[in-house]
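Any read-out appearing in this document is the output of simple, stated calculations on the displayed coordinates, not a laboratory observation. Owing to the predicted nature of the structure, the values given are computational and were not obtained by experimental measurement. Cβ atoms are built from the backbone, for glycine too; each structure is taken alone.
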Structure P
Amino acid sequence: MQTQSFPSTISARDIQRGYKKVFEKVRKTKRPVVVMSNNKPQAAIISLDMLDEYKQIKEDQKFFEVIEKIQARNIDKKEEEVMRDVTEAVKEVRKKIYEETFGRS
């Protein structure tokens, strides 16, 4: 994700008056704009590219969390045991995907 200085801010009232310009600015600059109401941040407007980056980061975090849990659970197992368990789990997932894709058999 891009490193940013402080995001610009805009009042909720200004959003109502000129949202198209704000959206265009966010789209062009790829910099977030924080919407303020009563001098308190309420929401952020971000570009779709930034949203996609955020989603990818979240997915990556989930993946690595799963990996860390698996590693912790298997710390005392031999490599052959882990490979057997992983192979079995992969078979189960593939079977489930196949059944969901082509119907139950």
Structure Q
Amino acid sequence: MQFSLIGAGTFVLPVGWTSQSHFAVLGRLKIDATAVPGNGATIRAFSIIGGADIRVASGTRVRLTGGSLIGAREMDAAVGDGPEITVLACTLLGGVRVAHRT
């Protein structure tokens, strides 16, 4: 479990990661999940005020679940022929963006 209080929390996941949990209060989560994940890879991102930006490798398939009370949810990483990642992202005030690495 990674925790960030006041300010952006930036996290880079290692090769072979499988389960990651991140929580932020008064700050935005920035998660770099471009490393090759292990089987059953899951990211859990929770933010009270701030939101979350999650980058995945090109070709990664992402299944986004969760919700945002106030904030947009954007995802351009649903399709691909690479590994599958499940993202559970819940925010109170702030959006969620999941995107392929550019």
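Among P, Q, considering only FRET efficiency 1/(1 + (r/R0)^6) of positions 54 and 86 (r between Cβ atoms, R0 = 30 Å, to 0.05), which has the greatest calculated value? Walk me through the numbers on the way to the answer.
Values: P: 0.50; Q: 1.00.
For this comparison of FRET efficiency 1/(1 + (r/R0)^6) of positions 54 and 86 (r between Cβ atoms, R0 = 30 Å, to 0.05), the top structure is Q.
Thinking of P, Q, which structure, once relative contact order in percent (Cα under 8 Å, 6 or more apart) is computed, gives back 18? The read-out comes from structure P.
Consider the structures P, Q: one of them gives -22500 for helix-only ellipticity at 222 nm (-39500 (n - 2.57) for each DSSP H run of 4 or more, over all residues; to 500) as calculated from the coordinates. Say which.
On the way: P: -22500; Q: 0.
Going through each structure in turn, the value belongs to P.
Each of P, Q could give mean projected area of the Cα convex hull in nm², but the derived value 12.1 comes from P.
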